Structure formats: C-alpha cells, structure tokens
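Q: Listed below are the structures to be examined.
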Structure 1
Amino acid sequence: MNPKKHFSEDEVSNLSIEEIHERIAAEQEFMNKQKHKKFFAATHGSKTKNGGLIRATMNQKIKVQGHLIAVVGDEAIYKDGTTSKIISGAGEAGSIEGYDIALVGSRLENGDEIIESLQSVFEYRLYADQEIPQGFLSHD
C-alpha cells in the first residue's frame, strides 16, 4: 500500500473500515521509518538534570496518562527548596491556553534542563526534512 497516495472524497467514502485501518497502519509505518527525533511533553513530576521535579500549576485541565502537562512558566522545585521557571517549550508546535507546552529538553532559568517525563504517549516529532517550528525549545 502506498501511504503517499491521496484519495478523493469519493474514494475515501467508499473505503471499508478494514481498508481505513490498513491505510492508517501503513501511514504510521511509513512515518515511523522516516528519520526523526522525539520530544515528549513534560508533566507534573518530570525530572530535571540537576535533580529538580516539575510542578505543573499553570495548566490545571489537560492531563496525559493521569499527569498534568507542564507549560513554560511552571517551575521545578529542588531538594533545598529553591525553584526555577521553565523558559522554553514547543513554541508554535503546541500550546495550552497560550502557554507553550514544556518538553523533555526544555530549559529552566537556572540553566537546568528537563530530562524525563512521566508519560510516553504525547510526543512531538521533528523530521529531518522538516523546518523547526518557530520558538521550538528556544530560550534566548
């Protein structure tokens, strides 16, 4: 099955459920084989390189795998009680109520970086032939 073939509305309306599932599976297989890098959305409880834990407080609605999604402006809290705000995220690739979604790889004000998320299903993929979205992990 050629995942690049585009169907007309009439062709799509004539596909069986089985054919639709086959098409989706073929497209997923095709995309998974393309060179890409994954960036998982950070959540409440995500870990930072320097031992901090992300405290998601700005987004109180949207969860993934039971964890609130963190956004730029949320903080990491450290064992000594200090905090540092997340300063980079998904940029134009994704936001929640105007706040960029924080990602594994997002930076904090103190130079720390989010290194691990508590979820594994919400991800952004950057493909080798794709332009980087404006503001993506930009902390300048």
Structure 2
Amino acid sequence: HPAFLRQRAHEVVSWRTYAEQQERMKREVEVIEAKQKEHRMEYEKKQQKLAHLTWRQRKAVLYKANKHLMFSRPKERTEMDKNVLSVIVKGDVDGSVEAVLNILDSYDSDDECKLDVIHFGMGDISETDINLAEAFNGECLNC
C-alpha cells in the first residue's frame, strides 16, 4: 500500500502543478489580450482622427508627429557608442509604416542597445536610403 499511496500522492501533486500552470497561462493570456485590445483601440482612435484627410495630408500629419524620430545632429552621432541600431523604415502604405514606428516607439531597452530611427517614409527602398543606412552603419526595414 505505501507504494500505491506514494504514486497517488505524486499524481495529485502533478495534477495540481498542471492546474496551477494552466491557470497562470490563462491569466497571462487575459493580460496579453487586454493589452492588445488597448493598443488596437488607441490605433483605431488615431485612425479615426485621420480618416477625413487625404493620404498626403495624413502623411504630413504623421511626419510632424514623428519628426523627432528622424534626425540627430552629427555631433550627437559621433559621441554614440557602438551599441546602437540605426534603422530606416520604408513601407508601401502609410498604415504599415505607422504601425512599425509605433512598435519601435515602444522599444524600452536603450540601456542595452539604443534604437535610432534615422529616416522613414513610403515607397521602395532607394539608393539614397541605402547610402544613408551605410553612413550610419544601419539597416533598412521594408514593411
């Protein structure tokens, strides 16, 4: 009987551990879904504010809103250490560029590696974009 009791106790502990893991995963999924819903609502609210504008007007508004991400002065660049990822973001539609910029804007590990958006816009990656990326030892992202 002791072997049976030991086996039964092990099964009970395993079941409880499994149930706790399932409950923890369920709570984590709920938190993730709530954050996704919040981000989606913010995005839709921004889109509604821009819905009455033409794509050119929307691009101008987004440029003004994200202009602070675009350029740093050369003096600041020479003082930067090597833990910097410089990126150029290009996309075929305004929404995809905006979505990528929003994701990059939420980046919060600057102490490990600084993220620097040096240019963004719509259209194909051009030779100018490639030259700019090379000048800053960066990468071009196409979305």
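Q: Output the label of whichever structure in 1, 2 has the greatest value of distance in nm of label points 7 Å out along Cα→Cβ at positions 13 and 85.
A: 1
Q: For which of the structures 1, 2 does the calculation of helix-only ellipticity at 222 nm (-39500 (n - 2.57) for each DSSP H run of 4 or more, over all residues; to 500) return -5000?
A: Comparing all candidates, it corresponds to 1.
Q: Assign the value 9, 27, 23, 15, 9, 8, 6, 2, calculated as P(r) over Cα pairs in 10 Å bins from 0, in percent, to the correct structure from 1, 2.
A: On the way: 1: 12, 35, 25, 18, 8, 2, 0; 2: 9, 27, 23, 15, 9, 8, 6, 2.
Corresponding structure: 2.
Q: If distance in nm of label points 7 Å out along Cα→Cβ at positions 53 and 125 comes out at 3.3 when worked out from the coordinates, which of 1, 2 was used?
A: Only structure 1 yields this read-out.
Q: When distance in nm of label points 7 Å out along Cα→Cβ at positions 93 and 117 is calculated, the result is 1.8; to which of the structures 1, 2 does this value belong?
A: 2
Q: Identify which of structures 1, 2 gives the largest calculated value of distance in nm of label points 7 Å out along Cα→Cβ at positions 37 and 61.
A: 1
Laboratory data are not the source of any read-out in this text; all were calculated from the coordinates shown. What you see is a predicted model; the values in this text were computed from it and never measured. Cβ atoms are built from the backbone, for glycine too; each structure is taken alone.
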